[in-house]
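Pasting the structures here.
Coordinate-derived values only; no laboratory data. Model, not experiment: these values are computed from the prediction. Cβ atoms are built from the backbone, for glycine too; each structure is taken alone.
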Structure I
Amino acid sequence: MQLRTLIPIALAILLTSTSTAQAAANPYERGPAPTVASIEAARGPFATAETTVPATVGGFGGGTIYYPTSTAEGTFGAVAISPGFISTQANISWLGPRLASQGFVVITIDTITIWDQPDQRAAQLLAALDYLTQQSTVRSRIDATRLGVMGHSMGGGGSLRAATQRPALQAAIPLTPWHTTKSWPAVTVPTMVIGAENDSIAPVAQHSEPFYTSLPSTLDKAYLELNNASHLAPNSANVTIAKYSISWLKRFIDNDTRYEQFLCPPPKPSTLIEEYRDTCPHS
């Protein structure tokens, strides 16, 4: 066989081997290679649908599940999201389809009462994940080993508590979090704390910053402070929150290092970001 015939064959074998090795190295990658535009977009590459969860399921106050309609790429990681004090899932509902369209099953929950405290919200976040993976109509779409929690305000404090109670979680993202406990050295779940510069309800100096600082120095963790933003910033569509939340969830729930570029090196302060701290590089 002539050399000019062998070269294309060798290249084809090499490319196939490389592709196979990459797939074997991370079977959890979902969707195309990300770009700044793709993670800032209002919708990602996956078409989504939603279904309602009644409060009668028990353990939490019901909610809405958002999920990718196609399972051609396999199962997905899942995320439970809690609203804050005296709020409902409507306040954080924008995150549902936005995250689901990037390749996650997402449940936004109502709490049993709007007055529930952070630790009660933690229990309800975990109950929602259990419902998702064990009873829900979309349970076959979920990889129950790849789960995360998010929450706003007292729901953010709840996500920190949930991370201490269930260390098998893969990611936690407290959004302008509030909790009377200020130190979280027992957390082993990769955690991104998102605070807001002008937060007068959970001032970053009393909440987000000590929460982040108290997390173990060996932990994959990040602190993002939104520039000129209030406590209620997570209650409406926010490109900065979405961009870095997607990157964090993809990096740690999907183990997708393609998203590392948006986290490391840490983004610099800007008109959108007051401050960013990170334990780059991630392990």
Structure II
Amino acid sequence: MASARPGWRDDGPDGRLRAVGHGLFAFGLIAWMWVRSTLAYRTSFVLMTFGNFAASGLDFVAILLMFSRVDALGGFTLPEVAFLYGTCSLALGLADLLVGNVERLGARIRDGTLDTLLLRPVPVYLQIAADRFALRRLGRTTQGLLVLLWSVGRLDVEWTAGRVLMVPLMAVCGAVIFGAVYTVGAAFQFWAQDAAELQNSLTYGGNALLQYPPTVFARDLVRGVTFIVPLAFVNWLPALWLLGRPYPLGLPLWTAFLGPAVAALMAAGAALAWRRGVCAYRSTGS
């Protein structure tokens, strides 16, 4: 069953803006419905959020244990590694909070409930992203933000206006890049019907990789996350510019500022993959 886009009227830029606004408003309503449902059991919500906070913090505990035995890791001090950890964890936390639920698409395809979403006058992508919106995921985001703030106060760098602006830019661009990976992985499920593990290897696996300096990894791996799946633009390239350190591949300095362009290209590619996937969908026949 190929899908049209319900509620979409291609009547020029004004119509497209209204459609985008309508979609975002619907996303907010669905997300708020799930937030209210979650807050009805506040003790459970607090416990689950704390559990998410603690579970994501175990990675940083491992880093602290390493630095209890060494003074530097790959030539990087604890505040520098904490800065890498905080930036990528914050970016992934934001992406996971906003669009992480699209990985559930495979289950909806298998049980046929995706057909119901296609009939509603709201973009199906926003419906799936907002479905079962989990506010507890703020635990990961908060934990990454706290580590980032701690590291910023201990870095031995001169905080110019450019360096200050680079930090929130990294978080936003990183969230878009991770969100694009989530979306491409979800789009692939229109054909594979279950590619969540492959997607997780790029999102959570990529996050685990970016928490450490690129100098501890083989050059081929660094090339892969720079030129094939450009996760290096989440934090490695901009962070090394901010810290005044060279990139292992010897890339020119200006590549540190390509994060917005890479994020935009990945978002466009993810949107195209999603559109192709929706058009290829044939329903379950049930």
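For mean count of other Cβ atoms within 10 Å over residues 43-50, the highest value in the series I, II is held by structure I.
Using the calculated result -22000 for helix-only ellipticity at 222 nm (-39500 (n - 2.57) for each DSSP H run of 4 or more, over all residues; to 500), pick out the matching structure from I, II. It must be structure II, since only it matches. With mean count of other Cβ atoms within 10 Å over residues 51-58 derived from the coordinates and found to be 15.6, which of I, II does the value describe? Clearly, the read-out refers to II. Of the structures labelled I, II, one was used to calculate relative contact order in percent (Cα under 8 Å, 6 or more apart), giving 15. Name it. Going label by label, the one that fits is I. Comparing Rg/Rh (Cα atoms, Kirkwood Rh), for residues 115-178 alone across structures I, II, the highest value is found for II.
Figure out for me which of the structures I, II the number 0.10 belongs to, where FRET efficiency 1/(1 + (r/R0)^6) of positions 163 and 187 (r between Cβ atoms, R0 = 25 Å, to 0.05) was derived from the coordinates.
Details: I: 1.00; II: 0.10.
Going through each structure in turn, the value belongs to II.
Consider the structures I, II: one of them gives 14.0 for mean count of other Cβ atoms within 10 Å over residues 243-250 as calculated from the coordinates. Say which. Value 14.0 for mean count of other Cβ atoms within 10 Å over residues 243-250 corresponds to II out of I, II. When Rg/Rh (Cα atoms, Kirkwood Rh) is calculated for each of I, II, the greatest value falls to I.
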